[in-house]
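Some structures to go through are shown next.
Here, each number is a calculation from the coordinates, and none is a lab measurement. In this text, all values refer to a predicted model and were calculated from it rather than measured experimentally. Cβ atoms are built from the backbone, for glycine too; each structure is taken alone.
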Structure I
Amino acid sequence: MEFAYDRRTTDLIERLLDFMDAWVYPNEGRLPAELDALPDRWAWSRTPVIAELRAQAQARGLWNLFLPGERGAGLTNLQYAPLAEISGRSIHLAPPAMNCSAPDTGNMEVLAEFGTPEQQQRWLEPLLRGEIRSSFAMTEPDVASSDATNIGTGIVRDGDHYVINGTKWWITGAMNPDARIFIVMGKTDPTADRHRQQSQILVERDAPGVVIKRGMEVFGFDDHDHGGHAQIEFHDVRVPASNLIGNEGDGFAIAQARLGPGRIHHCMRSIGVAERAIELMCARVSSRVAFGRPLAEQGVIREWIAESRVRVEQLRLLVLKTAWLMDTVGNKGAHTEIQAIKIATPATVEWILDKAIQAHGAGGLSQDFPLAAAFAGIRSLRFADGPDEVHKAALAKAELRRQAASGRGGEQS
């Protein structure tokens, strides 16, 4: 068993670490002020700091690292994993600087795999160049969206067009005016098999009938530094039939294909969040004194630090195994592990962030440190791409089936 990264990955790690030290970390304080100075505070992609970092990332060959094949960097999931982790240490600057931020990554993957040549030319190519942004509109306020077959938005054929009616919310990035295209999931045939009722279609932001109703908040954070989360209404929105992605009824399968890589990318970046939290926790407790001793000498603090290190190392190994399986046996073959990391990662990183916040005292709750915002973001991952309970139920069902099929163990007398 080989634990070392290959030469190409090692080279990219070195380039990325240099980029982080020279450009990302020194500029972390610029984004909030530059956003507040813009006429539209949601347009993070128009800030000078993002433009500067993107130019530097491209010059270093750190662009579209997430996307396999000729259109991207051609990396495997295993090669991309440590790079995504490093970028996660500054999650609102590094991923967008490299054109590797969600939800654009997932949308680019969908268009690269399922889009027509016309759709790819019109929307994928500008996304790959970083000229526009995009959003993925699936979740709805009126149904339990943990079951994706519940979605009620209608996509009805009318001659050479489809007419869309419905409401979506928690549509990440959609408050950004540069999010020019939405991939919308809705029902084209409510009478079909429950997994063949849905389709996905491309809807332009400025299409008549598209209403950006409001931005959503996560524990009081509006997340304007990565485009927010919008509630969107579609009122008799007409789009050309050529905007359909794949065929009618393919929507659920396309969503599953999109969410596999999306889930592991979230997990990879979240490990970087955890590492940054451990770093901040160690620095804080080494510089503060309570009851006559540095906090770093307090037993409970050392227990938090030790447990954090153990948990993040366990998590990284599980994520790397999952990435390797996705590369070798495909997403379907790695389904169990993808579910496992989706369950384990938010809970593990949430625990580490909680201890880092506690170690910082009241400062950990404030805007002076990135921990509170990171906690809100990680907590939201327990819903994003499917809630914990759905993944646990499916994982347990698969495990019961696997154990029954193995014929080993049996009942004890």
Structure II
Amino acid sequence: MTLEEKNWQDRFATRASRMNASEIRELLKLLDQPDIISYAGGIPDPAQFPTEAFGRAYAEIMADPVKSAQALQYSVSEGYSPLRCWIAGQMAALGVACDESNILITAGSQQALDFIGKLFLSPGDTALVTAPTYLGALQAFSAYEPSYDTLALDGNRTPDSYREAAAAKGGRVGLAYLVPDFSNPSGETVPLSAREAVLDLADALNVPVIEDAAYQALRYDGEAVPPILAIEAARRGGIEHCRTLYCGTFSKTLAPALRIGWVCGASAAIAKLVLAKQAADLHCATINQMVMHRVAEECYAAQVASNRAVYRVRRDAMLAALERHMPPGVSWTRPEGGMFVWVGLPAGLNGAEVLARAVAECRVAFVPGGAFYGEGRRDDRLRLSFSLSSPRQIDEGIARLGSLIARMAGGG
């Protein structure tokens, strides 16, 4: 460490020690190398973006003197009212009756997770997260200096066990977080009984449930499961009595670059999150919100249907390639939707070591599994994303990877 680096290190707040580079963001740099077959990022295919609809929306808004003045001006922190009303309508279709007072627009659902960590986690508190869990949530929450405990979805832990573990770490349980539909990274879906059990646990612990629904719209087969917020609203007689906060996004369905996500929840919680939004960036870009509203009204349903058709073929191609090319000792999940397959390696293999050799020898990239654990890290897993690769690329890359894993498992 240079003297200049040490001088900065001496001035950083204690929370800065928990801010680490995302392994995924570093791996995405490999996408610039044309010979790499990458399964690293959960990235939508740009060929799927409704580019013409976005172009028309920007042009029409900027051609209207009144609309363009509104689009380029400051706005309210809660978000563009017509967009919030449209989202409220979508939530109602999912079983959550609400209005715009229950919706906050955020810069992607990632900003929502940051605000939620700020609102509910004091230093030393415990965040309950599944094992594995979304790496971005760990990054967002870690800035607020929590401990982590595993949110067991099998019902084998009592509320007292969570309380006692949190107290031993110097705090209380602050929140419970999960990705219930086609989870990042595992691709698995939390069944109805487990969703109900999470609500029971949250009641016993008096903590909010954070439902990360980034992939909820991307179901390819199987029966849809109601959102946790919908289950709780039915239990309690309406959203205003709920402790669940639903985090949604347009990033996986329409386009990620506009950075438009949302939180849906009881208005008292939304009002507090609005204060965090005001302090962070005042509001999301007004023009992007107006454009997203126009595009969503025009083609959201058709776009979701198109995404499902394309990504279903790629999911099927990856599952078939794994069956065809993986050696004995390798296991994997079979997701009903989303963008990910979670792979277990043969005994003795380490995901990070496999990645290093895969990039060097096979020109294949993925994310090693150790990054996705709040505690109890497992290094014998890896995450494969199928959303950005053609079926041919999927088969070729999995064949290369399977051959490498077979050699490494055999000591080669």
Structure III
Amino acid sequence: MKSVGLICCLLVSGVLHAQDLPAYIREARENNPELQAFELRYQIAEEKTREADRIPSTEISAGVFVSEPETRTGAQKARFSVRQMLPWFGTLSSRQEYATALAESEYMEYVIAGRKLALQVTQTYYGLYALRAKQEVLEENIALLQTYEQLALTSVEVNQASAVDVLRLQIRQNELQQQREILQQEFLAAQAAFNGLLNREAAREVVVLSGVTVPESDPDTGDSLQLNPELLRYDKLYESVTRAEILNQKEGAPTLGFGLDYIPVAERPGLDFSDNGKDILMPMVSLNIPIFNNRYDSRTKQNELRQRELETLKQERLNVLETALARAKAGRNNARIRYRTQDNNLKQARDAEQILLRNYETGTIDFSDVLEIQELQLKFLVDKVEATRMYYEQTALIKYITE
């Protein structure tokens, strides 16, 4: 019945663990200031797509002749003009496509920041788990040493042990108590860092569940990195440079202008003819031709160089990610090996402990051996906790790279 109860507790704690960490990640995504800043940058870039749909301002001018020129039909009194320049066909749509490409690259930055935040939260969480689990291990060992101390006191009374054995056990308890208190301070510091990622009070308690174990097999993760946002970011940047070059070609084309001039004319006194005082209305068309287009040629060369730069940067990042993936998989495999090894060592150390306790019944217990076995058990338990932490941290890194 005890075994069944222990298995049920482990299953429940595993379920709670699976539900708890995603909740922390969601809270971090909602509240983390750095991620919010990336989201605002994306919103600004998205808003610029509306700004791109613009044409030059309409020019309206008015003037009064100080010295009125005389014409056959009368004196010109003033001039009113309206001008509107229009970009070449397709320039507006190219400008919008360029702004959209920039917004998409900003969105990839936002996605990358969110994934890095989730990775950081996960790794910090398992760091907290390791600190808490080590404290629990120390508390169990302190309780075990107290039991041994009572055995030693009983043995002293019957002259089967010396007071030195009791003192050794007490000194060992003091050392473990010191380690536990140091771990508590480290836990509080790590808890403050974790709360900082979630943008909440530094002293707020973080629930770290126990009973986390290393599974027998790894979750299925692919080796393809082509969908990693850190690589897709370069594709989006490459696309934005392509759109920038299309826009550059459009801006290097002529621009059209349309306008209208209106000149009111005063009537000539003493004359009677059909056009006397007839106002002047003059439609106008203009064409702005960029004859000296070195600027646009230079932009074309810059865009070509920028695309080549992005290709090399993408390849370099791919190499880094592939190396990181190989190291993470090796680290996860090493963690499983350490976990299994320490688990076997722990079983053997407990068997040795049972042999020593059985010897106590015959009065032949050696408390130096007891301390040595206890120290070995503590080492194996701590190494087992560290292996668990390393396994899940490396698993989180693998998911970040491949998913």
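Brief remarks follow.
- Of the structures I, II, III, the one that 65, 56, 54 was derived from, the read-out being Cα extents along the principal axes in Å: II
- When distance in nm of label points 7 Å out along Cα→Cβ at positions 198 and 326 is computed for each of I, II, III, the largest belongs to: III
- Winner on Kirkwood radius over Cα pairs in Å, for residues 118-333 alone once structures I, II, III are ranked, highest first: III
- Read-out distance in nm of label points 7 Å out along Cα→Cβ at positions 102 and 382, computed value 1.6, structure in I, II, III: I
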